[in-house]
Structure P
Amino acid sequence: MKQFLITPSAGKRLIAKALANHPTILTAIKNGTLVIVAGTTNGYVAEEILKTQKNFGDFSRKHFFRGITLPPNKTVTVEGRLADESKFPGDVVIAKGVWQKGKTIADVVDSLK
């Protein structure tokens, strides 16, 4: 058995590449609704999935999170969120292969099965 060390970002990218090609996810994208909830690892997942669907558009994982741990000199809310969330893109919601930009899980939760 071989052991490899990779950086956290490389690990996140590896997870993302695996999920972007997973048969269950590909089926959900084509026939249903896939929601990728904002998070630092999920940003890589959203990037890879949108790339495979040729839907990448202007997606950026830079602000694709809700809560984050920052140094003490940075301002965050009590919940750990950025004080200014104007650059938050929303979750990635893909319905029947089409990215529903700006939507969040709250917008589609009642229609999920």
Structure Q
Amino acid sequence: MKDTIKKASDFKNIYTNGKSQASKNLVLYVLKSSAMERNRYGISVSHKVGNSVVRHTLIRRIREIYRKNVDKIKDGYDLIIVLRVGSDKTEFIKLNEEFLQLCKRQDILEKED
């Protein structure tokens, strides 16, 4: 089973019922999933961000950021990561920091020893 969110109905449910936190380049929607023991994530990038090459590059960056940090996130959540206009000019390290900061604000990070 994949850990990505693909259905429009799932996106709509998370947008409607989830909690959001925003930074300069990212918006993170989080919804506690009662049926899942694993996390699922979806990525949303508007056409305003850039052409298809730029958008796909950003999607690959966010996928890698999620993959690197998935062990730090508590289980049982659905996440949607929305990339804002201007995020294409932001470095990978900065996007990673913003993602972790948003996760911390949403209180979904595991406690570090």
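Here, each number is a calculation from the coordinates, and none is a lab measurement. All values derive from a computational prediction rather than experimental measurement. Cβ atoms are built from the backbone, for glycine too; each structure is taken alone.
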Seminar exercise, completed: When Kirkwood radius over Cα pairs in Å is calculated for structures P, Q, the one with the largest value is P
Exercise. Mean count of other Cβ atoms within 10 Å over residues 47-54 computed as 11.5: which structure among P, Q?
Worked result: Q
For this session: Taking relative contact order in percent (Cα under 8 Å, 6 or more apart) as the quantity of interest, name the structure among P, Q where it is greatest.
Result: Q
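Here helix-only ellipticity at 222 nm (-39500 (n - 2.57) for each DSSP H run of 4 or more, over all residues; to 500) was calculated and came to -12000; which of the structures P, Q was it taken from?
Q
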